[in-house]
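Next up: the structures, one after another.
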Structure P
Amino acid sequence: MKSILKKTLIAAAVAGAASANAATITTGVTSSVLTDSPDYPLISQEGFDLAESIDVGTVSGTDIEVQIAPGADYVAGDLLTITFSGATIDTSASSPELACDATDTNCSASTGSGDVAGDFSLIDSTTSTLTFRVTADNSDEENLSYDLSGVTLDSVSGGAISVSTQGTISGSGTSFDAGAATTVAMVSSEFSVAAGDSFDGVVDVENERKQFTDGTTDSATLDVMWGADLLSVSSTGATLALTGSDLAFLNDAEGDLDSGSYALTGATEDTDETTFADNVLSLTTTGGLTSGADAIGVTLTADGVNDEDAQVLSDQSFSADLTLNYSRLVGSTVETGSMTNDNIDLGAWTLSGATINIPYIPYGAGISQIIYVSNDGGVDGDIELTAFDDAGNEYGPVTLSVSAEADKITALSTSIRNALEAEGYDGSSKKMDMTLVINSPSDDIELFTAYNVRGDRLAVNNTKSN
């Protein structure tokens, strides 16, 4: 009876101590690449994918370092369970050890401090837990720090890898000295990509839409940063898929990426994959990626104003898919990989002329259209039409047979109908959405739109976007 009572009192005393103290888990590492420099390292997701594992140990700059400082004394027979989340333990490749930190002078009784490290022996391991049994008592465990080593992690879920601990009193099974889950490493892509400068050229309608209002070049850049504390990779170059709405102006008619009056620099053509018809250019970048922070730049040059055969430039939006290539030495083999950042906004071109949309105007038997353009300036402007109808048919782009003549009001209805019919309109009842691009200064252009049906004249709205 006395023995049972004594054990109960001891358990209660230890449990009471545990409520006041708790184990702490640290890494002893400050990240050199993560924002705000947290006390844990960044593991490169790309590097891990190539290496396929990472060790928990004491080798700085190579291992995930984990130190556990108990918050209570342990006696022989007590258990300490360490739990990993965000990663999987490779039990076949691991030989876990928990040893008093050799740099901690309290680990030796000869220091006169009276602190003596207890011995921990592994008794069980799973893909997420390690359980150690204390094989030797200590006099003041809570002043000591233990290094975890010999653990291989062979799978990560991305994001935080955390470690928690839980002590268990021998015999009673009572839990004590819980160490809250603590982030010991962060797994993430080591690459960061963002648009720097974006395309913002204004296509000059007074120069036949063959150059920009402020010169002949327009550039865009992608800012790339990379680096990791552990398992970092080496950049080996990049490829760029540049997408626009109308990139045919770069086609020299033989499928090559330079039409004489127009050119692209900062990247070279991947002939096997470039498809002008899809308005996607597959390119290999020629600069950048020589350090942990760099920029990839692409410049479009437009100087077709003196070439009557040069295609006109369109107002259009640009985007890019950037694929970054990298490598890492794994053992004696150089392993390679790549990662892609999709659909990065790279800006847009606009026209110095007028782009006017008529969102609704009906066509069909008994309906006539009334469309006039007023040009209050001194520059005649060609007019380009694109349209679609309520059945999903598309028409154009096609240039009308009349232009927006300077200082004049010009009727467009007949020319528009003729253009639609030339593009396949069959005269049946249709509701049309039309866009007119007029190569005259936008401030000088106004459009009047209406239609007649059964003797009634009905005005319809139109919107000028620039």
Structure Q
Amino acid sequence: FGPRPPAPPPAVPDCGGLSSSANAGIYSALALGHVIVLITTSIFLTAISVRASGSMHRDTIKRVLYAPMGWYDATPSGRVLSRFTSDLNNVDVKLSMDMDNVLQMIFMVGTLVGYIAAASWVLCLAAIGIFFLFCVSTVVADRAVREVRRIANNAVSPVMSTISEFKAGAALMRAMELTPFFAARQSAFIGEWSHISYMARALQSWSSHVGGMLAFLLGSTTALYIVGNRALFTEELGGLALTYATVVPYFLNIVSEMFVQMRTSVAALERLLDYLDLPQEPEHERPDDPPIGQWPTAGRIEFLDLCMRYRPGLPLALQDLSATVEAGAKVGIVGRTGAGKSTLVLALFRLVEPASGTVLIDGRETSSLGLHTLRRAMTIIPQDPVLHDGTVAHNLWPFGNISDDELRSALVRARLPADMLHAHVAKGGTNLSSGERQLLCFARAMLAGAHILILDEATSNLDEAADAAMQA
């Protein structure tokens, strides 16, 4: 029979007349270009995110700090904490990452659809139809997830507020044996928040299941079309179309999940943007404000038909009040609880704007002054002293433009030892007695040198001798 003829060499696919090394170079260039695009996009989005987040934080905190007191009364503290913790974290960290991931996945899906279109325009139309169904399901899920997330963010506010209440009133809560009550209430708040969070997770899972069904639909359609039209496809082309048709829905599912996450971060951004529209206090500085030290010169206060309410729609807390406090006079205001004693102080400092009437100090209307100018002219010592974590010197005068000798002199005048000037003060003055905290506030008021001094039961924790000395 003779020797067997040699086997023919394997067929080399047609590469458009390009050598293998040229094709490898093109592939390497495309891969390198892809890496460069990814790195550039990530750097760009990160830089924009850092700049936008810094601006957002500065503007938002400024609007919150200068919001009127009525807004603080109507807004739970837990909601404010939620905005500046979880929401700000979403904007700082997650938003740019989610946007980057969504853009990359959309680019990937577009490339895969292009491969399918190269195989058959009919399959391309099928892929576009599946993409349309995907967009509809994503929009529906997004609306539901956003609403549930909004409810969940409101539900977490009572949880955080209760934690703050626990910390502030732990001693009283234990003394009144109310620990089980507050624990049960906190458990109910956590249960409600967990229930709503579970609903949000369930909606995200629903989006994943929809993506899986769309993947099965596109893969089945592609397989049936290729089998029914085998004459139109080579083995390579049919395999290419079927492979990418089954992969596209997988990436669409990833896009759906990332899009929902991105919308959650965008919802956090929207909640922060709402704080940029908060009502603000009046101007703090005005061009016609008197220079520091030139007003007031005596400290005469007049109330003329003053009416004030805490918020629109509430009854008047002060109604048609008219009174005069002469310069240098010591006046005590007494009355039952709710009579308006503290409200009168709020009106003096314009922490709440009057509904009508006028307040005059040395003949000048307080409403015509900037808030900084007005509030610098008065000093208040509250019943609950406000002290910060730091030294005694820092709590007396944090601005640093007064010598230690003057600070020690103020301590001695307030009946405190001069050698405690550099002693440490814990937050809220918890390492000092109640009387020492009030005396420290008296020393701070002496350094301010204001013509008008307001005491809101400021000697309630002092002994009789110290009380008489402070009021002398």
Structure R
Amino acid sequence: MSWKGILAAITIAFFGLIAVMIWNTARMPSTRIDAELPDEEIEKRVSSIDGTEVATHLAEAVRFRTISSDTQLPNKAESFPAFHDWLESTYPDAHAVMERERVNELSLLYRWPGRSDCKPIGFISHLDVVPVEEESIEDWTHPPFAGAVADGYVWGRGSVDTKSNLVMTMEAVERLADDGFTPSCDVYLLFGHDEETGGSEGAGAMSRILTEQGIHFDWVLDESGGGSIHTDGSSKWAQITLSQRGYVTFELTATGVGGHSAVPLRPNAILGLSRALMRLSNSSMPGGLEGLALEMVKARVQRRSYLERLLVANTWITKPVVEWIIESMPGGAAILRTTHSPTVIEGGKKDNVLPKTARALVNFRVHPRDDIEFVRRWVRETIDDDSIKVSVYQERAFEAPPATDSSAPQVTRFKEVIGAVYGPIDPLIPGFGLAASDARHYAPIADALLKFEPVVIREGDALNPHDTNERLPIDSLARGVVFYQRLIERQE
């Protein structure tokens, strides 16, 4: 073939490739919810709910200092039982139709019996909140446990994470019960007391009880994990989180020869541990853009530039570029692979004494494609030093639960409720969760794990869960209550 023929073939191939990429971009599936504006029935129901009253209830809930922390234990004798009593007195109709069981004294397991024996549904929340750092209190606009209602927000620790969805769920049940409604299937409210420290005595214990009773959920809904509604004033987009990561911390221990620093001896425990940490720091676990993470990225770029859509629509050829872009974004690596960070290091007590041991803790957030044993083997192979002992720290580890399929019927019904209550959503993103929550405890007894909170976040707004000035917009509350009502009504 002549050079002209070769050039012609290359030109045809190039423009053919461009045509295929443009075609693939045009054919990218939309995740838009093409709902009409919320119907008249929904709007009447929203209008009938006094958002200020719901805000007052949320503010009252915030005032209970139900703090859960490894270092700052909750005041079990007062805060949690008092919060239990407040729930009962504030929502009498809900308590009249539901059975309530205290689990390990502090968690609450509610069951609302349904009319038939279809699979139940579960609403997960937690009573506990993270502590407030003493040095940050002066930075709060309103005291963190004052439960202030001001400037269009409910302020305080737990207003977002996650007494908001707890209160909205109770408000929904209270109103449905007052109307004489009975659900088709059993409805469970699962309120743990130790989610912020792992949930083993709260959600974990409730899951074990339900397992013994033979309960298996159609779906359970937990706090957002990134799942909520966002608006720029003219349009809305939302995320429903369908996965979460596992968790394990490895303790690395190096041993050496102790003695006086004037006579440095080898092996040196600190140097050995430092080498191990540097090898981990300079290495990344295997990964890549696939499955639910790829679905999430494809949905997200529907609101981005044409070039970004073109790249993501053609990962069969652009995948390395797309992965490089994601990796360069804050938190992007977590979408692609299991991530790790050293969090604690100890070694040596005096400046002129060689320590015999040095230790470090390295925390791993486990991608759903991996398991803890695979991570452990990778750590050993990466360190490549048999003198370093590697062990699971405090046995506080859990695998990532299976991700929920974005095409599952539970997700389809969930989308329908979002559209009915909030109108058009463009796009609805199937989310890849970066953190873990109590939902993982129910994975063995639920067909689908969903994470979403019916809160509308305006562009530029910051709700600051776990941070200074945590606050929830009041105008989200009434529609959020209706959202939970609709889920209960449309559970089949």
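One of P, Q, R was used to calculate helix-only ellipticity at 222 nm (-39500 (n - 2.57) for each DSSP H run of 4 or more, over all residues; to 500), giving -20500; which? Please list the in-between numbers first.
Values: P: -2500; Q: -20500; R: -11000.
Derived from Q, not from the others.
Given a value of 17.5, 53 for Rg and Dmax of the Cα atoms in Å, for residues 90-161 alone, calculated from one of P, Q, R, which structure does it belong to?
On the way: P: 14.7, 46; Q: 18.1, 60; R: 17.5, 53.
Structure R accounts for this read-out.
Quick check on the output: -0.34, -0.71 is log10 I(q)/I(0) by the Debye sum over Cα atoms at q = 0.06, 0.09 Å⁻¹, derived from one of P, Q, R. Which one produced it? Provide the component values of the computation, followed by the final result.
Details: P: -0.51, -0.75; Q: -0.51, -0.85; R: -0.34, -0.71.
Traced to structure R.
I have 2, 9, 12, 13, 12, 14, 12, 8, 6, 5, 3, 2, 1, 0 for P(r) over Cα pairs in 5 Å bins from 0, in percent, for residues 34-145 alone, calculated from one of the structures P, Q, R. Which structure is it?
Values: P: 2, 10, 17, 20, 18, 14, 10, 6, 2, 0; Q: 2, 9, 12, 13, 12, 14, 12, 8, 6, 5, 3, 2, 1, 0; R: 2, 8, 13, 16, 16, 15, 12, 9, 5, 2, 0.
Computed on structure Q.
All of the numbers you see were taken from the coordinates with simple rules; none came from a lab. Since we're looking at a predicted model, the values are computed, not measured.
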